[in-house]
Structure I
Amino acid sequence: MVRVGLVGLGYWGPNLLRNLQESEHAELTVVCDRRADRLAEIKRSRPTLAAADDPMQVLRGPDTDAVVIATPLETHFDLTLEALRNGKHVLVEKPFCSTSEQAETLVEEAARRRLTLMVDHTFVYSGAVRKMKSIVDSGDLGELYYYNSMRFNLGLYRSDVNVVWDLAPHDFSIVDYLSDEVPVEISAVGVGHVEAGLEDTSYVTVFFQSSFLAHMGLSWLSPTKVRSTLLGGDKKMIVYDDLETTEKVKVYDKGVSVDSSSSPDAIRDLLVSYRTGDMFAPLVDRREPLSCVVEEFLDSIENSRRPLSDGESGIRVVRLLEAAGESILQRGRPVRVRR
């Protein structure tokens, strides 16, 4: 049993609390939040659970082996660094840090102390995304052409980060997981309709070393919730709809073939044919992704191994977020991604 403390009981914290308490491999020893009303609510439903209003009681306390941090972005670096310096393994909510320099410092600190440092990139642990990964790795899709995602909803409107920092980490982490391609540039545009300077609608395009292309539409201002993704290859294509209850992933045997054998030097002689085949919906793991996140964190601690969404993956996502932010300020001019 890994003794775990949870810091933060806002939007995401209660979900982590529930999964930690349901795990057979974790002992939730203490929860923490600065707001008295949140602590009171937890104490009503879980009167035997220790509660604190000062994060340092958790980060420095002797009763925890690991800490889960679900607090606002601007607090991630200081809280995570303090936890690591006190010998705690850390799982931190996305996005990892406010800057890639902060993220790099935390990864170095965790490595120096041989501690597990993991970022909660929840979608990487969903059955649907893992099924997509297995299909990509099998070669069934062939060469990847594009990733196109629409991530729209009405709210949750945030004042601490814009819509890119709020929603793009999901797609950035998914693409990072699905493809071995290296992103080289980002072009992004965004507008703040409700609050000036805080983008609530954005479109982001990621360019890779090959011809693979990733594009994301992000908005807090949609009348309906949309969670739809297309992943296209030269052999097959995938439609992933996270709001589907039964067939979240559909694989289409559709594509385009070009025959230029008759006249290889003449573009006008290219013969394009469209292939239309069957569609099938593979069975996907229906476990709650956050449960898998918690189990991955605990197992990586127990077995002293690197978790799937480790600090390095967190660095890569933050670098993409930084490049997207720079591009928005320059009205879409492509910005190089740091390596």
Structure II
Amino acid sequence: MIAETDNEADLAIHRLLESDHYLDFRQNRLPQKITREIDAWKLVQESRGNYTRDTLDQIFDTVDLEGNERWFGSLLAAPARNLIFSANPSLINQWFEELLFSGKVANDALYTCLTKLKIKGASKGLASLLLYLSSPEKYNIWIKKTTQGLYAIGYLDELGGKEWGANYGRFNNAAVAVRDRYKFQPREMDFVLTNLGKHFEPKKSNDKTKFPPHTESNGGHKAIQKGPVFGPHMNFRGLRHEPVNEQGVVFLFGMVAQELGYSVEALQAGYPDCQAKFRIRGGLWKQARIEFEFESRNFKTHGHDPNNCDVIVCWKHNWQDCPSNLKVVELSSIIKTLPTGE
């Protein structure tokens, strides 16, 4: 499910991307998180068929402990572990084998582990965490907080019942859609969704539960409203308002690309956004791999490789240490030099 208005999701995610909390995570915490997860998966593989209390403690501590704090809170804390360790060791090993090494579709394996091979303490969170460790590009961590994050931006309706496999499929597909649309790294999605969910509260309705935007006081204004959000008046060729997100940048660039010397060849969901050509002179053209951003510094925030891109097209250029090999097209400045069409 896509958000009722893309602006709601765009603005919520933009607000997160601009926060000091997110920037600190990307710069200082994400590298260690990646290392912990890679090491934990190696331990899972090395211990296959011989999962004991000691080996599981080592796996859980490796992925979970960030200094003296637990990244996953209660998910891998002592109460849950003690319940798992009370199960027969053969069942524990069968549980891991079914989930990670059986070759079955992940949704089916997860369903089997949470029903037929049920172990107290081994929740959907643990099962999805292990799937995620095996392949972060394919799977996401399914816990209450990450689910709330998808509710918050309108990418998921309520997941009801105990259809664990089907529900995980719906959750995971929604998480992947958000990741691909906003170009997050796979290993930052649990942080992103958890923090999006913190800004929203559940609201009951007659038919289903959703997490609409939470209204907060902010200098007499409401932080995020239902419905579209408009930028300042611009009146440029029928575009009445300035862009407020990356989609607006793409639309505006399409209006002026030819005048700027670009021939758009293809648009794609992955990085970079656009394959184009730039007219050098006469009938000669040069390849132009284009990435669209609302603000140029988001290119760095999103973790893009400058070597795989030629041009950043943005509304606002605010990346002071932008690499010299990247050309920046700041549309807010350029359109002042072009006819308005009115």
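Every number here is computed from the coordinates shown, using simple stated rules; none is lab data. Small disclaimer: the values here were computed from a predicted structure and weren't measured. Cβ atoms are built from the backbone, for glycine too; each structure is taken alone.
The table that follows gives values for the structure above.
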item	result
When relative contact order in percent (Cα under 8 Å, 6 or more apart) is computed for each of I, II, the largest belongs to	I
Among I, II, structure where mean count of other Cβ atoms within 10 Å over residues 126-133 as derived comes to 20.9	I
Structures I, II, by percent of Cα pairs over 26 Å apart, for residues 102-301 alone: label with the highest value	II
Ranking I, II by volume of the Cα convex hull per residue in Å³, the structure that comes out highest	II
Test item: distance in nm of label points 7 Å out along Cα→Cβ at positions 94 and 166 calculated as 2.6, pick one of I, II	II
Of the structures I, II, the one that -10000 was derived from, the read-out being helix-only ellipticity at 222 nm (-39500 (n - 2.57) for each DSSP H run of 4 or more, over all residues; to 500)	I
